[in-house]
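Every number in this text was worked out from the coordinates using simple rules, so none of it is lab data. This structure is a prediction, so every number in the text was calculated from the model and none was measured. Cβ atoms are built from the backbone, for glycine too; each structure is taken alone.
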Structure P
Amino acid sequence: MKLAGKICVVTGAARGIGRAVAHAYGAEGATVYGLDRLSDELPPATETFRPRALDLRDAPAVAAAFSGIEAEAGRIDVLLNNAGVIFFTPVEATTVAAWDDLMAVNLRAPFLCIRAVAPGMKARRAGSILNVSSNAGVRGGNDEAAYCASKFGIEGMSRALAIEFRPYNVAVNTITPGHPVHTAMSETTYGPEARAIWKDPTALTPAFIHLALQDAGGLTDTHVRAWDLVQELAA
């Protein structure tokens with residue numbers, strides 16, 4: 001029960017990595033608030049899981065949701081910004097609306113969520129923030145200008161926030177799968193080679209649990225490859 005008593009918020013909790021991590025956090029004793037606009041796909045409420053339908057693009061709704069969670073639970077110890085979208089389009093064919101919507105989910109939403117938890121974490125001088133990144137956050141990809149820009153943005157924002165939060169003992173890290181993973185998103189993006197070796201998202205959850213336990217005195221300001229960390233933890 002590594003996360004016993006912890007209050008965790010996971011975005012994009014209806015599917016894939018978010019759903020797997022939310023379950024793993026609950027299994028380790030945490031109370032987990034799972035946020036997703038796909039309300040009909042969120043797991044049902046249990047003793048450890050509390051689903052919340054939320055469009056992360058809606059700034060007032062995000063602020064209200066986090067205020068409600070803190071009022072109900074008393075605090076937020078761990079924030080996992082996992083929700084994300086992707087499309088592959090040449091830049092000249094990318095519409096402004098499509099660009100703005102992707103940025104709203106992939107970059108603006110994590111900012112809104114972090115802004116909401118910052119006062120409480122800083123006041124308590126405790127917490128861990130995990131931002132899901134990608135290989136597209138460290139290198140470019142064909143027809144991925146929007147997605148790469150959002151993930152490079154996640155990396156830059158996280159590096160800055162790690163410095164800002166360090167005096168308050170709050171860890172800020174980015175995490176990428178580090179191995180092909182079978183999710184609804186990867187079903188639309190992976191080719192045959194990646195599909196041949198992809199793993200279930202549950203295989204990565206030990207890395208997310210480990211990062212949830214960190215503070216500024218431990219692992220922070222780091223880009224973590226989840227699969228590599230899982231292997232280190234198992235060694």
Structure Q
Amino acid sequence: MCHILELNRSSYYKWLNRVETPFEIENHQLAQLILEYHEMFDQILGYRRMTDWINRLNHKHYSKKRVRRMMKLLGLQSIIRKKKSKYQKSTPEISAENLLARDFSASAPNQKWVTDITEFRDRQSGKKLYLSAIIDLYDRSIVAYEISHRNDNTLVFKTFEKAMIANPGATPLFHSDRGFQYTSKVFKTKLNDYGLTQSMSRVGKCIDNGPIEGFWGIIKSEMLLLIQI
């Protein structure tokens with residue numbers, strides 16, 4: 001082997017009998033932690049979250065760059081969900097300007113709410129399930145949610161009523177996409193009755209409702225798709 005690689009035998013034996021440095025020993029320990037956490041979290045951790053979990057649970061201070069290099073050497077990658085982009089044109093009864101304008105920060109609770117509906121499929125029955133939720137942009141908490149087998153106005157109305165009952169007197173900016181439930185005259189009347197200002201994403205611009213779109217992605221990737229693998 002030394003002959004093929006054009007190395008001196010003395011160099012090989014020097015390397016073989018060398019004493020590992022503290023840095024090398026620590027790298028071995030870090031590699032072992034990365035392998036353990038990669039399996040523990042079902043291979044969903046990228047280098048940023050891997051660094052956070054290792055540092056938090058082991059009282060370490062590894063840098064993200066170091067963990068990234070180590071994961072690359074180990075050939076590890078997080079499972080990434082495939083992006084799907086679907087949009088169906090509809091003629092809304094009511095439309096609103098994008099008043100939120102991708103400003104997803106809030107200085108106090110109940111200043112800005114975002115809402116949306118996502119679809120799941122029950123693995124046992126094969127039936128579709130629809131989850132409607134409202135998120136407060138102040139702390140990304142769930143204000144209210146509702147689950148139904150039907151994607152209709154009732155699903156959205158129930159979610160909205162739950163949110164208002166739980167937060168009496170709240171008058172947040174209410175942002176949604178241009179789904180038929182949110183553009184209906186009945187829903188607009190409900191918003192007006194409670195004194196809420198309506199905001200809507202632009203046509204085909206799902207990023208305008210980024211926080212809740214990201215929330216759906218996390219739920220489906222970590223709590224649904226990985227279970228099916």
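The value 0.8 for distance in nm of label points 7 Å out along Cα→Cβ at positions 8 and 128 was derived from one model only; which of P, Q is it?
Working: P: 0.8; Q: 7.3.
Clearly, the read-out refers to P.
Please compute percent of Cα pairs over 32 Å apart for structures P, Q and give me the label with the greatest value.
Once percent of Cα pairs over 32 Å apart is worked out for each structure, Q has the highest.
Looking at FRET efficiency 1/(1 + (r/R0)^6) of positions 72 and 176 (r between Cβ atoms, R0 = 35 Å, to 0.05), point out which structure of P, Q has the largest value.
Largest value of FRET efficiency 1/(1 + (r/R0)^6) of positions 72 and 176 (r between Cβ atoms, R0 = 35 Å, to 0.05): P.
Comparing FRET efficiency 1/(1 + (r/R0)^6) of positions 24 and 200 (r between Cβ atoms, R0 = 35 Å, to 0.05) across P, Q, which structure shows the greatest value?
For this comparison of FRET efficiency 1/(1 + (r/R0)^6) of positions 24 and 200 (r between Cβ atoms, R0 = 35 Å, to 0.05), the top structure is P.
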